[in-house]
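Some structures to go through are shown next.
What follows is calculated from the coordinates using simple rules that are stated; it is not laboratory data. Predicted, not measured: the structure shown is a model, and the values here were computed from it. Cβ atoms are built from the backbone, for glycine too; each structure is taken alone.
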Structure P
């Protein structure tokens, strides 16, 4: 499978470096997942979710997150799903057109 998407790999909110102190690359699925995670964080929806206690309003935020994820042209619409691991941690899965399923954890 040919690599189509590249990004610098971010781990624990910092660049991931190899033994030579050069940045590691995120490719394809990992790059798409990282882009989606950052889009959710940058949108403010993860923070909004942490502050919200009403189950109805939380599901509204989940819907906004799913719509944001599915607006990415690499994601198959209708395939994004969110599992609430804790009140401050979500696990999101979605199918990509070219690289199968992705899964990312999002901390609020």
Structure Q
């Protein structure tokens, strides 16, 4: 039987992690004006802003998430270039929306550090 993780161990990779709540209850900002967003893009916007990671974002993150949403739309409609895909991946990591990004930011999901 595997041993339980001990976050208090001096060698624990879970020491000092920020646990993100599954439900943060923060409002979802309106999608930025300036262009028409598809229904798929608006739904993705809501999902990102409802994610546990969004508990760590404030209004200053709106432009970055909007840029990522623009790349997301290009990926969906097939017009994304290699540069769009690269930027999308980098933004996803910087916003903590990937496993690697969460690790780099020191975030974990609530209950995972136990």
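Listing for the model above:
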item: Structures P, Q, by distance in nm of label points 7 Å out along Cα→Cβ at positions 36 and 52: label with the highest value; result: Q
item: Structure with the greatest value (metric volume of the Cα convex hull per residue in Å³, set P, Q); result: Q
item: Which entry (P, Q) yields the derived value 3.4 for distance in nm of label points 7 Å out along Cα→Cβ at positions 44 and 76; result: P
item: Identity of the structure behind -13000 (criterion: helix-only ellipticity at 222 nm (-39500 (n - 2.57) for each DSSP H run of 4 or more, over all residues; to 500), calculated), options P, Q; result: Q
item: Among P, Q, structure where relative contact order in percent (Cα under 8 Å, 6 or more apart) as derived comes to 36; result: Q
item: Origin of the derived value 2.1 (distance in nm of label points 7 Å out along Cα→Cβ at positions 84 and 100; candidates P, Q); result: Q
